[in-house]
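The next part holds the structures, each set out as structure tokens.
None of the figures in this text is laboratory data; all of them are computed from the coordinates on show. What you are looking at is a predicted structure, and each value in this text was computed from that prediction instead of being measured. Cβ atoms are built from the backbone, for glycine too; each structure is taken alone.
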Structure I
Amino acid sequence: MTVAVGQEAPDFTLRSTQGEITLSQFRGEKAVALVFYPFSFTSVCEGELCALRDDFSMFEASDVQVLAVSCDTAPAQKLWSEQNGWTFPVLSDFWPHGAVAQTYGIFNDTRGCANRATFLIDPSGKIVDVFDTPDLGTARTMDRYKEALAKL
């Protein structure tokens, strides 16, 4: 991965299911879990985001803003988010296609999507943990999120 623990998280602005979001708007206020996922409307991705929804109290307890990001279009993400009842923003890295995923070093050129990776960013904007999975079909575990949150 290009962006590593200890570095400042690269800033970006993307459309989301809750309006335009800029990463730096959270700086000095709260930590951010930047959750990249490959594709909307797929079973592994849906399972992961539903697990975040169902165990959201751990993020609230740590004062962490969850931002889910994929290269899908904003309208598709909005529909998918509404169908699943996600209260956290889902951001579209659609155009320029995968630019944020590329900046973070997790764009999959072969598949044209983000790899499954999470960047935990502290309130000062520094990356405190990074974790991913070995392939697109493997989900991240809630235990790994808990381990990351303990580093804040």
Structure II
Amino acid sequence: MNQAGPTIIIDTREQAPLSFTLPSERGTLPTGDYSVKGLEGFIAIERKAPDDLVGCLKNGQRERFERELARGRGLDYFALVVEADLPALAHGNYRSDMHPRAVIQSLMAFSVRYRLPVFFCPGRDYAARVVESLLLKYTREVEKRWKAVA
């Protein structure tokens, strides 16, 4: 970790990357959209905008999304950050005919099935702060573990 903090890795497939105060660079991640340089095999964060999330819950994309979640389960820490608050999803504030109850129940099932923390964020700026905070907190916890061993 450099003086400014860890470097955030943004997956090259991320089409609308979030902006951070910490240093960041593009890289290929095996799982998720965001990680920490040097810790890519240990932590990843998956980010979803509401329309993208709901699209991933429908039949055509659901299997691919669940494979991503299953890979995430193999990491030390993996989370889903949604660019919408829970009431917005529950009221169907997205472009899809999928029933809001089905959306919420799918997320709850994934939370249990994949031990997946889900963070609901009202907008991109808040989502960026949550992603950055999770990555920074994880990095600090890893540093504490290593210092305890040394």
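To test your reading of the models, identify which of I, II gives 1.3 for distance in nm of label points 7 Å out along Cα→Cβ at positions 77 and 133 when calculated.
On the way: I: 1.9; II: 1.3.
The read-out comes from structure II.
Relative contact order in percent (Cα under 8 Å, 6 or more apart) computed as 23: which structure among I, II?
It traces back to II.
With distance in nm of label points 7 Å out along Cα→Cβ at positions 5 and 125 computed per structure, which member of I, II shows the largest figure?
I
Given that FRET efficiency 1/(1 + (r/R0)^6) of positions 21 and 101 (r between Cβ atoms, R0 = 41 Å, to 0.05), derived from a single structure, equals 1.00, which label among I, II identifies that structure?
On the way: I: 1.00; II: 0.65.
Label of the source structure: I.
Of structures I, II, which gives 0.98 when Rg/Rh (Cα atoms, Kirkwood Rh) is computed from the coordinates?
II
Which structure, out of I, II, was helix-only ellipticity at 222 nm (-39500 (n - 2.57) for each DSSP H run of 4 or more, over all residues; to 500) calculated from, if the result is -7500?
On the way: I: -7500; II: -14500.
It traces back to I.
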